[in-house]
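Next up: the structures, one after another.
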Structure P
């Protein structure tokens with residue numbers, strides 16, 4: 001059963017190019033997102049990272065699928081040794097005072113139902129914190 005995507009939006013008082021750099025520079029990403037060994041905003045680029053709850057870490061396996069510099073970045077989002085496949089899309093829109101960031105995560109319903117870390121409310125809480133707190137505070141500091 002397909003469910004509605006998870007969508008989180010946030011206004012941030014910086015220009016779109018600064019948001020883009022935060023979304024695509026691995027050295028900046030570790031300050032607000034996850035620590036990645038390597039990342040390139042290039043279609044086909046594969047990357048992975050560990051993340052999850054304090055008591056359980058998951059290896060995330062991702063592949064960049066769409067890049068529009070300073071505007072849009074999409075990548076697949078899977079977990080090593082777990083079924084399911086989803087897509088994370090970041091969009092950046094210029095506003096009069098800075099930027100509007102929109103995060104869309106589709107396909108979360110394909111993950112195992114028996115692990116509460118894969119529940120929709122877990123993804124919603126995580127993305128809300130990442131977009132509305134971590135990214136916003138990092139960029140506006």
Structure Q
């Protein structure tokens with residue numbers, strides 16, 4: 001059902017201020033930065049082994065990340081679990097009584113389909129299901 005840890009999302013106030021720690025101190029590779037308008041965030045993906053760290057910077061005060069930082073400060077926001085057939089995974093998870101933040105996946109960074117489990121159903125941890133597009137879908141989409 002779950003194939004891997006795809007990435008760990010880290011809420012930051014500023015990607016520019018946070019990036020040197022990851023690239024200069026930890027010597028990790030920045031893969032790219034993009035905006036995800038649906039979530040009102042700017043994200044930076046940093047490669048670490050087979051997984052990634054995703055720095056999440058709010059684009060507006062209404063962004064869920066801005067609200068997270070305001071309430072809890074910068075830090076780990078979510079753990080993304082790599083899956084295939086995300087719609088099927090959502091239905092399987094719901095059969096076990098896990099609430100989803102939305103019943104349908106939406107478009108996330110890099111063209112991935114994403115859906116979040118409600119942290120009240122998962123021991124206070126925000127988990128994201130993440131289905132990456134195939135290479136053909138990336139090139140054609």
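Points worth noting:
- Read-out relative contact order in percent (Cα under 8 Å, 6 or more apart), computed value 29, structure in P, Q: P
- Structure responsible for 0.90, with FRET efficiency 1/(1 + (r/R0)^6) of positions 16 and 112 (r between Cβ atoms, R0 = 35 Å, to 0.05) calculated and labels P, Q on offer: Q
- Source structure (of P, Q) for distance in nm of label points 7 Å out along Cα→Cβ at positions 8 and 128, computed value 1.5: Q
- Read-out FRET efficiency 1/(1 + (r/R0)^6) of positions 32 and 72 (r between Cβ atoms, R0 = 25 Å, to 0.05), computed value 0.85, structure in P, Q: P
- Mean count of other Cβ atoms within 10 Å over residues 48-55 derived as 12.0 - corresponding label from P, Q: P
- Which of P, Q leads on FRET efficiency 1/(1 + (r/R0)^6) of positions 56 and 96 (r between Cβ atoms, R0 = 41 Å, to 0.05), largest value: Q
Where a number appears in this text, it was derived from the coordinates with a stated rule and is not lab data. The structure displayed is predicted, hence computed values, not measured ones. Cβ atoms are built from the backbone, for glycine too; each structure is taken alone.
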